[in-house]
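> Below, each structure is written out as structure tokens.
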Structure P
Amino acid sequence: MSTKTTGIDVWNVSEKLGPEIRKKELEFREQCLSSKHISQPVGKIRTFEERWHEQPHRFFVFSWNGKNYVGSKTISDLVVKDGSPGLFCSKIEEHMVLGELASFRTSSKGVRVDARCVSLEERKEVFLGLLQDRNLEIVFPFNQLLGDNSIEIDTPAEGWFINEERARILGLGEKHLRQISLDLVQRLKGERPVIFDPACSTGEFLNTLQTGVTGSQVIGQDISPEMVEYARRVLPVVHLGDAIQSPVEDKSCDFVFFRFLNSEVVSYARSFELLDSCLRKLSSCGHAVLFGHTPIHISKIDLENRGLEVLSCNQRLGSEAAIVPYYIARWGNGAWAVANEKV
């Protein structure tokens with residue numbers, strides 16, 4: 001699979017999705033919610049296909065009780081009700097579980113996933129397991145690839161364009177993620193926590209934390225001059241530039257929030273460069289937190305291979321019957337010293 005990138009603003013791609021695509025996605029969501037979908041004969045194989053330039057990033061897999069299951073994102077209420085561009089959001093709900101994973105195949109054209117139908121009772125039990133177990137990892141194995149050369153979407157060097165409407169949509173999309181993150185920092189904060197967001201966007205995320213956590217010191221950074229100017233309205237410190245060359249002092253942060261190591265934001269290969277660079281900012285007892293509006297490139301294995309202990313792979317959205325991929329990690333015994341010897 002190609003690792004070349006487009007260097008284009010994903011919003012420009014998302015905004016061009018026509019009404020026929022949204023209509024198709026609405027119909028698919030209704031099928032997933034319908035009794036017809038959940039009353040398929042147990043054991044029947046259903047096949048789902050997506051071309052690389054369409055929505056292969058909709059599929060996710062996870063393991064529960066010794067079995068592998070597969071699901072598919074459906075069109076988000078943020079799109080239907082709030083006018084967000086694109087199709088999906090970070091939430092995963094019960095109706096998205098397609099069944100037990102039978103097989104998957106890839107070709108030059110795209111992705112094929114085969115799901116073995118399960119009973120309504122099993123699907124409910126499986127999803128209840130997800131709601132209750134923070135250690136279950138949800139993996140999105142496929143990226144969207146565009147054009148004849150099959151290249152990934154990547155943020156351009158100048159970052160994203162921003163205006164009031166885009167800022168509103170970005171804020172809506174992460175409302176539940178801000179609350180989860182605020183709860184986390186309030187629970188683990190210690191005294192005067194230093195919180196770094198290497199891709200701070202409009203600054204709304206960090207502003208929520210500095211407002212909700214007394215004594216906190218928040219530091220933002222973004223590659224987009226427009227975003228930096230926007231974020232400086234609400235944040236005391238915002239650096240301009242690529243996070244790989246961040247001026248933030250190494251080993252100085254109690255929390256580093258990674259909200260950008262995601263498909264449609266940076267390329268798969270580049271996400272690891274950014275991860276390694278920003279982990280240098282983490283103190284010996286600090287926490288790295290990874291999440292986002294789109295699928296996360298980084299997995300539990302990737303974090304563990306860097307000496308981090310993964311405390312959580314997902315989080316439940318309050319009382320909602322929904323979860324989001326959300327990694328919380330800290331340095332394992334001795335790993336911080338080993339990692340920082342390389343710096």
Structure Q
Amino acid sequence: MNNFELFGNIVQAQNFLKTAKFKNFLFSFVISYTETCQIPGITFAGEDKDLIQFTPPADAEYLHYGSCKSINEIPMTPDGKPTPGLLTKSALESASIPHLTINAGSKIAPQLPFIETNLSFGKNISVENAMTDSQVSCAVDYGRIVGRNMASLTDCLVIGESIPGGTTTALAVLRALGFDAKVSSSMPDNPTELKNQIVNSALKRIDSEHPYSILAKVGDPMIPFVAGMLSSASNVSNVMLAGGTQMAAVLAFASKIGFNVENTLIGTTSYITDDRNSNFINLVEQISEIPIISVDPGLKNSKFSGLKAYSQGFAKEGVGAGGSIISSMVKTGNDSTKFLDVAEKEYERLFSSS
């Protein structure tokens with residue numbers, strides 16, 4: 001399909017797309033938290049320090065209800081650009097793809113039915129270790145349990161996430177594991193200098209090459225949990241990691257604990273693969289020979305500035321948007337023009353009722 005660009009293992013990507021329209025998809029939404037997001041200037045995911053912690057549960061509630069219960073409005077940037085969850089919700093509903101929420105360290109639980117792991121949220125890596133080694137081990141084990149069970153229900157398990165500040169912890173993990181990483185941001189002006197300061201400070205605490213120890217020092221709970229999901233689920237079904245930078249970190253850690261390469265791919269937006277501030281495609285290729293499917297959602301053609309902003313560098317990805325759109329398009333046969341129409345109707349619904 002013209003809306004897709006393929007990278008990495010292109011043959012495997014083509015084979016997936018050929019058979020994907022016959023597959024059943026299940027979207028799993030993993031919400032988590034790192035106190036690293038409280039550092040001023042590090043993320044746009046929330047209007048202020050106190051509201052940021054509500055972003056993951058609010059995203060989950062919006063996907064289920066079309067509105068939020070934890071906060072009054074859907075998560076958005078300070079100037080009103082909506083959560084990428086709008087893209088995810090539009091994609092999932094247009095293709096009737098079911099979804100489940102998993103709490104893997106969110107500071108606040110969502111007000112809806114979800115899978116609870118009782119994992120603790122991550123600490124601020126600029127000043128202390130994110131987790132203990134045993135918490136990382138527990139996250140991996142729990143992820144394996146959840147991943148195996150969810151994969152048994154579907155032909156393709158799509159995994160998305162919401163963790164404010166997650167690109168910074170992802171950068172730390174990637175560099176600590178030995179990968180040359182430049183990561184994306186939810187902001188057009190990527191605060192690379194600030195991120196590098198935080199990461200460099202965190203990396204000084206690393207005193208072991210063991211991947212669990214590295215995650216404990218500089219990571220967040222989402223990374224080992226989703227890596228655990230991938231580790232087990234990829235032996236049962238196809239797994240699409242839906243996202244950008246954070247999913248590259250998941251893949252990097254998963255490469256240390258093992259997963260089935262032949263059943264794994266990354267699905268993301270063109271706003272990630274076209275981002276000149278990051279080296280996403282090269283980074284994934286450094287880690288593993290898996291396919292990357294990139295989709296252009298066509299938002300540059302939107303009549304709404306809040307949606308067009310995504311094509312101008314805001315948010316770019318999140319809440320599994322890219323993978324959800326890809327899954328929706330291959331299942332329904334829709335293209336970016338039809339997807340844009342669905343997304344604009346959802347945008348109108350949200351802001352006409354606000």
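Bear in mind these aren't lab numbers, they're just calculated from the coordinates by the rules spelled out. This is a predicted model, so every value here is computed, not measured. Cβ atoms are built from the backbone, for glycine too; each structure is taken alone.
> Match the computed value 17 of relative contact order in percent (Cα under 8 Å, 6 or more apart) to one of the structures P, Q, and report its label. If you can, show how the numbers build up before the last one.
Numbers: P: 17; Q: 25.
For relative contact order in percent (Cα under 8 Å, 6 or more apart), the value 17 is produced by structure P.
> Another question, then. Check the numbers for distance in nm of label points 7 Å out along Cα→Cβ at positions 62 and 302 across P, Q and tell me which is largest.
Details: P: 1.9; Q: 1.0.
When distance in nm of label points 7 Å out along Cα→Cβ at positions 62 and 302 is computed for each of P, Q, structure P gives the biggest number.
> Comparing volume of the Cα convex hull per residue in Å³ across structures P, Q, which is largest?
Details: P: 136; Q: 109.
If we compare volume of the Cα convex hull per residue in Å³ over P, Q, the biggest value is for P.
> Determine which structure produced the value 1.1 for distance in nm of label points 7 Å out along Cα→Cβ at positions 262 and 278, calculated from the coordinates; the candidates are P, Q.
On the way: P: 1.1; Q: 3.0.
Answer for the origin of the read-out: P.
> Of the structures labelled P, Q, one was used to calculate helix-only ellipticity at 222 nm (-39500 (n - 2.57) for each DSSP H run of 4 or more, over all residues; to 500), giving -13000. Name it. Intermediate results must be reported in sequence, preceding the final value.
On the way: P: -8500; Q: -13000.
Working through the options, I get structure Q.
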